[in-house]
1. Quick check on the output: 7.3 is distance in nm of label points 7 Å out along Cα→Cβ at positions 99 and 491, derived from one of 1, 2. Which one produced it?
2. Among the shown structures 1, 2, from which was the value 0.45 of FRET efficiency 1/(1 + (r/R0)^6) of positions 259 and 299 (r between Cβ atoms, R0 = 35 Å, to 0.05) calculated?
3. From which structure (1, 2) was relative contact order in percent (Cα under 8 Å, 6 or more apart) calculated, if the value obtained is 11?
4. Could you figure out which one of 1, 2 the value 108, 91, 83 for Cα extents along the principal axes in Å was computed from?
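Every number in this text was worked out from the coordinates using simple rules, so none of it is lab data. From a predicted model like this one, the values you see are computed outputs, not experimental measurements. Cβ atoms are built from the backbone, for glycine too; each structure is taken alone.
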Structure 1
């Protein structure tokens with residue numbers, strides 16, 4: 001019986017092993033150790049799993065360097081980096097296929113030259129080092145054959161790329177046209193009318209006129225989309241009365257702030273150090289006889305005053321020089337005196353007397369600080385209970401009753417910045433809240449907690465006239481001013497056109513040889529763009545909210561013949577040539593890729609990504 005059981009168990013083990021082998025065989029079809037060694041086939045070329053993984057790792061390191069955080073495969077997939085890497089490798093494989101079809105390659109001698117030019121493979125004498133070559137490849141996880149094949153393919157791709165890009169140049173006419181547009185110049189004269197020049201009588205509009213203006217210009221008085229938000233907030237200030245502060249805590253805080261409340265006598269000092277005692281004594285003698293100033297001594301040493309400024313120092317900071325420095329008055333120079341760098345002269349720029357704040361004087365400030373700190377802790381202690389109540393279905397109104405929370409409803413937009421809306425934490429929560437969200441506890445920068453609820457969202461709508469009246473009045477007055485300036489400017493332009501020029505009494509300003517990028521302060525922002533649309537001798541009215549300008553074009557000038565313009569033309573030509581070359585090469589790569597008919601092994605791709613670290 002025992003023998004039969006033993007035989008049966010062996011048979012069962014072999015059956016189980018067979019099932020495992022079959023299962024693992026199926027798994028290995030897309031694993032790194034399987035027969036599927038590539039994630040894509042492009043013509044006669046393959047995109048190997050190893051190459052794909054290496055490129056993913058390179059992109060991962062680049063992303064981590066930019067963000068300073070670890071980047072997982074899931075995040076790279078979300079960013080689309082897996083598709084970018086695969087697309088780049090397929091493009092390279094398509095070029096390799098094209099180079100093979102064209103019979104392009106480099107010989108062994110050229111390959112050796114390429115290897116010798118790589119710094120990582122050079123010895124201390126600058127020549128190719130076989131051991132350095134093997135060591136670098138081992139660290140990179142590559143065999144010599146793999147690397148050399150990659151180098152040959154890269155060289156062949158370079159030959160193809162150079163053949164496509166060679167001679168790619170944009171027509172010179174385009175460069176000349178762009179240079180002419182950028183460098184074109186205009187000379188013009190103009191008369192500007194401002195608010196002070198407007199002829200207006202005092203006029204107070206009736207409400208009927210304002211209401212008519214309001215209705216005619218409704219788009220100027222629209223309220224933005226608004227969130228009606230109810231919030232409950234617990235502020236530390238509301239709990240201060242519940243906080244008890246004992247004298248021992250106040251005394252400890254006072255002692256901790258000893259540097260703040262008990263400041264010793266100090267001096268504002270500049271220190272000029274010399275190489276030896278004689279040099280310092282000679283400098284001091286020059287100061288005493290008037291042969292030099294302290295500033296000239298500093299300048300002679302190649303220093304600036306900020307280089308020798310010690311700021312405010314105490315006796316302890318000065319060490320052995322303390323008595324001498326503290327014995328002189330402001331503006332005087334003490335020394336030579338010792339310093340940790342050698343003999344020095346010390347100029348005293350100010351005297352700061354000792355300041356002592358007694359415990360009794362500091363107590364109100366200390367008590368307020370401790371109370372505020374403990375009130376913030378009380379808020380934190382109550383936060384969990386409040387959050388539990390909200391999670392249990394309590395409304396903000398129920399929460400505010402008996403818990404010391406204030407309950408407020410506000411109309412919130414991005415423009416609201418007073419009260420609680422001044423805090424960035426509240427603004428972020430208000431911007432993100434939706435009608436489906438349940439209130440939850442969040443904290444403000446001052447230690448307050450709050451929970452909010454979106455009651456409704458008001459669409460963009462006209463502001464009520466009563467609330468907008470002041471704005472309507474200001475807009476009505478601005479419109480009246482603009483119409484008056486326009487009427488006066490139209491009259492000025494008509495007179496100038498009839499006379500062929502501006503009147504002698506007009507305050508005419510002139511500009512000469514300005515380009516499109518020039519800037520003239522106070523004039524309408526589109527004045528120059530309008531000038532470049534005009535014909536010589538033409539008059540035009542250009543107006544904005546503050547002024548009206550009547551301008552006459554006096555001359556059209558070609559671009560200036562200068563080194564700057566020549567450099568601009570060269571830069572434009574280079575940029576245009578490069579853009580053309582890039583577009584041609586991209587079109588060629590797309591054509592090559594289409595003809596190579598890429599085929600992606602999705603199972604192998606999924607396995608590579610699943611095993612990616």
Structure 2
């Protein structure tokens with residue numbers, strides 16, 4: 001492939017990707033963290049509880065240029081992300097010439113995570129830009145020390161320090177690279193380098209000052225609280241996950257490139273020995289790190305800086321591959337990128353999210369927010385103008401703030417606030433409800449993201465609401481994507497009076513035990529489960545198939561196991577079970593269907609429960625037998 005051909009392919013792919021990211025940035029619902037960074041942008045500061053200030057500053061710039069909304073929030077990040085492949089081209093060109101530079105840029109674009117970087121308003125975008133700017137500065141300074149090279153290095157180090165705590169690992173990788181090459185060790189003796197490093201180090205001063213004044217909350221969250229620091233075998237999945245994310249041929253090429261750095265570490269060209277030290281820390285180092293670190297949150301993107309850096313030394317290795325192998329690599333990486341784009345496109349449409357709700361690919365952090373904001377907006381229109389809006393966790397509050405354009409959303413204590421390191425920040429802003437909710441006589445709209453807690457913890461969460469709020473009215477329930485995202489809205493009167501938890505009527509809980517998720521369901525099959533409402537009772541359970549009521553049953557079967565599991569009071573009893581035979585359901589075609597429950601309580605409240613995906617087989621049983629089963633279910 002000629003240099004001109006590679007340049008044209010790079011430019012065309014770069015432009016197409018930029019266009020695709022702009023379209024997706026305008027249509028994809030906000031990621032939970034993005035909404036919180038937009039909230040932080042409304043409170044300018046050097047440092048926040050979760051991150052240094054740069055991400056919020058960039059979000060503020062997007063709002064200043066483009067106004068409110070998620071597209072304006074993401075726009076500067078999209079543009080920053082578009083710089084990444086150009087930096088890869090520049091670094092590689094400096095080391096191996098123009099042809100290798102355009103080839104490396106193509107690899108960076110075809111890498112699924114690298115090509116899509118910048119789509120979301122996340123701190124990884126400026127952090128990666130800072131990392132590649134540092135790499136470019138070192139590539140220049142190891143040949144000739146110039147004032148501009150030193151200035152670029154100082155600015156890049158400062159940018160990284162203000163982007164993320166994790167940039168400290170990038171600094172370690174760069175130091176390892178310098179130590180591995182004679183040119184780097186010579187550079188370490190130059191006073192100008194130490195001046196640049198000192199200026200970069202000053203950028204950490206606000207971070208340290210904030211942590212000193214907040215008992216080390218930020219450092220504790222990033223480096224202590226979120227990591228078990230004990231061996232966990234889940235780290236063994238790391239190579240497989242990275243191989244799938246990069247696509248196997250590209251992962252093989254970059255692994256070979258790291259080995260090539262080892263084989264050529266003694267050559268005069270400093271790129272090989274420098275990238276050996278940097279790559280060992282930035283890629284295998286993360287593999288070892290993964291055995292001891294956070295396994296609950298998303299961390300698969302952490303080695304991306306190392307993979308992009310290795311793209312800069314990959315072209316000489318790729319040049320030795322046969323043309324067919326090179327074609328397979330480009331095709332596989334292109335397919336991986338296209339699949340990633342298709343997945344994001346599915347997430348950006350309501351129909352796509354509803355289709356994904358049946359399986360593990362459903363991304364709840366991109367789902368339900370616009371529907372919840374629409375419902376809350378309608379609720380607020382029907383309530384007095386001074387209504388206090390309260391969300392049960394920081395992510396929901398941030399999404400409502402972004403969608404509704406109001407900064408007075410209060411937040412209740414929630415495990416999610418602690419898990420993501422946002423509790424201290426909310427307390428600093430005065431938005432966290434520390435004790436019982438004091439509305440000072442104002443009406444309150446309380447919005448609860450029910451699916452933010454696993455089912456086993458929801459009853460405890462409801463009881464905590466009673467302790468803080470008082471008696472809870474029957475909630476208005478919003479099920480999004482068949483209930484994969486579920487929201488409860490409580491309209492509280494003026495000056496709610498706290499009540500003891502045991503006096504509260506809590507939201508209902510239910511479970512379908514048969515059929516299981518994804519099981520086949522046919523007329524005549526047994527449907528069984530349980531439903532309860534502490535402090536009240538469920539008088540009727542309506543069973544729905546694809547939204548059509550197919551049976552009405554009354555819980556009455558003894559289920560002492562359920563009462564024991566939920567530690568219910570004797571007054572609530574234990575007759576929560578129900579069962580019936582599935583009747584014939586006209587009008588529902590064979591194939592994928594959703595089996596749901598609608599729970600009606602003694603005081604008349606109606607609470608739809610999330611639906612369950614089943615494979616409906618309408619001709620499974622004779623019609624007469626199925627109809628008889630349906631009548632038996634009604635009698636129960």
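1. Source structure for this number: 2.
2. 1
3. Values: 1: 27; 2: 11.
Derived from 2, not from the others.
4. On the way: 1: 108, 91, 83; 2: 87, 60, 45.
Here the read-out was taken from 1.
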